[in-house]
Structure I
Amino acid sequence: MPISSVYSKTITIPPAAIDENGHVNNVVYVQWMQDIAVEHYAAIGGVAAQGPDATWVIRKHSIEYFLPAFEGEEVEARTWVEDLRKVRSLRMYEFVRKSDGKVLVKGETDWVFMDVKTGRPKAIPHEVEGIFNPKPV
């Protein structure tokens, strides 16, 4: 069960995203995954909650491609945090074609919370945990 709400945005596929096969290049999805994760984190106050001495780095991406997407199509990109562990966060993604509701791509990223000064993993502080799983008022 996700611990954060779903964050989404619509992407209209630009010509630059298309590869020699005529559909969205695989690497573009990786970039979109990173971009929407950063947007979501900023939108819920993550940057302020983590403070200046910490950052997130990617440990692993996993992506499964189901259907191609083409220039000019609208795709809804969705992301949410599935779980938090001591120093890691599992973030999920879906890319859905808006015209027919078909899932094009699913992915996940294992993020590690890091101390920027030491370059080592750091326990996720309660302030950061709280933005993903806010307590009822």
Structure II
Amino acid sequence: MAEDEINAYLASSAVQLPKGVQTVRLQGTPGVINGAARVDFDKLTEGKRSANPLLGLFTGVHDVAATAHGSGSGGQARIEIDTVTLDGVEIPRMALEYFVNHYVKPKYPGVGLDTRFAMPSRIDSATVGQHQLTIVQK
């Protein structure tokens, strides 16, 4: 699958993004996925607030970028988040873990900074390459 096809799919109405997440774009290099999105954190965290000052970073609308290692074999995929930036500033790992644990995991229990999941549609392996994703079905 070409990177442009994946991004077109993400921009289509076929993908239901979490409330507040907009304009998702992915770019692949061998073994690495770079993602970028515009995120309205007030919509994303609606109904949950914290007095923790670290979470003050996660308000308003911001450009978010992430770099992750991704692979898949034996029907299982693994995504490991390396870094996340907010408007070009890297988020400290501690703040990122706190945000994920308090806002993301309650809505999406299987998602974290190191996520493993079963791949759909009998996909056996997935390899991230230069601007492409190669999948093998069994």
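Data table
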| item | result |
| --- | --- |
| Label whose coordinates, when relative contact order in percent (Cα under 8 Å, 6 or more apart) is calculated, return 25 (choices I, II) | II |
| Given 9.3 for mean projected area of the Cα convex hull in nm², calculated: source structure among I, II | I |
| Computed -6500 for helix-only ellipticity at 222 nm (-39500 (n - 2.57) for each DSSP H run of 4 or more, over all residues; to 500) - originating structure among I, II | I |
| Computed 3.3 for distance in nm of label points 7 Å out along Cα→Cβ at positions 53 and 77 - originating structure among I, II | I |
| Origin of the value 17.5, where mean count of other Cβ atoms within 10 Å over residues 29-36 was derived from one of I, II | I |
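Each reported figure results from applying straightforward, stated rules to the coordinates on display, with no laboratory input. No experiment lies behind these values; they were computed from the predicted model shown. Cβ atoms are built from the backbone, for glycine too; each structure is taken alone.
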